[in-house]
Structure 1
Amino acid sequence: MAPVVELKNLSKAYGAITVADDLSYSLAAGEALGVIGPNGAGKTSMFNLITGSIQSDSGSINFNGTDITRSSAAKRCRMGIARSFQIPQPFTGMTVFENVLVAATHGAGLPTSQANDHCLEMLELTGLIGKSNDLSGKLTLLGRKRLELARALCAKPKLLLLDEIAGGLTENECHDLVDTINTIRGTGISIIWIEHIVHALLSVVDRLIVIDFGKKIADGDPKETMASQVVQEIYMGVDADA
């Protein structure tokens, strides 16, 4: 079976600044992959490359066996790639339900008759069903994070990209969100999750990669990867001799 997504020798630079440096890895169906790295390491740029927001200088991206390297962002979304953003940006003057309906009709291309039921299912899954008629601009930070999840899920993704979705939450809120993400995992969706809150990440992912200056420097079992010398030095700022 072909990987859900496969990056092959992906590179992207803006002048002297490299955000992806010969980046290669693949993700199996149903797998959850964690991504960590210092600020400015190129993690979000990697998501922008996968979703088509920016185009690579070289290398390729395959999705379910199809080369999507030059496909538009809209086409990739319709094929089953959806993402959340680090800073939630809902349509604040619209209700929670209206927000997710936009994702279902424009992202997944569902007719209204199917979109309504799908949206209600995703609001139930993400814990927002009781907020369906509330204005999204009135939601708490946790509520907006849940709405980011719900909107992405309403696009019917096969691959879900999460960009620091736990950032800014309290410890209890973080635990609640992790429970929701684990529930989403149970639906069979493949996940790539960028996160600085490592304990949240480790409670979900099967595998962990570490990126620095756009280059993959580690890839493997999450706990073993976090304990490695190179990760301690580069990501956590710990002197190897300390």
Structure 2
Amino acid sequence: MDYNKLIAEQLLKINAVVLSPEDPFTWASGIKSPVYCDNRLTLAYPDVRGDVIDAFVALIKENYPDAEVIAGTATAGIPHAALIAEKMNLPMAYIRSSAKSHGRKKQIEGIINPRQKTVVIDDLISTGGSVLTAVHAAEEAGAEILGVAAIFTYQLPQASTNFTQEKIQLHTLTDFDTLIHLAEQQGKITGTQLKQLKQWYADPTSEDWRRKRNKRKHIRFIFSLGASLH
């Protein structure tokens, strides 16, 4: 099954992807983006949720067949990691961005034994910084990291550089390129909007991709890629 296209279709169907070039989204890294992917929405739709978990299981069996532990990033990766672990009958843990300041002051909840082969689950990859922080925490706990699996990647060059430098494998269910071309094929974005998205992708640190604001200040353009389905 072509999970890459299927998951992209599902994200579009549930309006998990929003394009807002006139009022771009700001990521934690400071990058301004005309597109936002909210993969948490997949949890609200049983059929979509089922497809996502089936795709994760297939991906892990193909790329990380020796997996012994499924570890989710807090918080976005936790629910998907739990569902994957349940389906694969594997132990599950989750990893905070930093250790708690109270209680047992743990960064990892659950058990990852030394040398256990671990797959880290996240919902999406932008630059990869947050999930690699989780990877480092698991490695410090003695885990053998097989790699990272996520629902979606923006395919930014910085992410590729970061994962290459850390020598960590990354596999995702779908990606930016698949999603935007599918959206164009389905008539959910125009050729001009596709060009704009490609310009942003070519250099996310630049704002050359941004349209000039409409002179009529009361007009604000927000386009949901899945809006035509409702």
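Bear in mind these aren't lab numbers, they're just calculated from the coordinates by the rules spelled out. Since we're looking at a predicted model, the values are computed, not measured. Cβ atoms are built from the backbone, for glycine too; each structure is taken alone.
What to note about this one:
- Computing mean projected area of the Cα convex hull in nm², for residues 62-125 alone across structures 1, 2 gives 4.9 for structure 2.
- Taking FRET efficiency 1/(1 + (r/R0)^6) of positions 6 and 102 (r between Cβ atoms, R0 = 41 Å, to 0.05) as the criterion, the top structure among 1, 2 is 1, with the largest value.
- If distance in nm of label points 7 Å out along Cα→Cβ at positions 86 and 190 is computed and equals 2.5, the structure in 1, 2: 1
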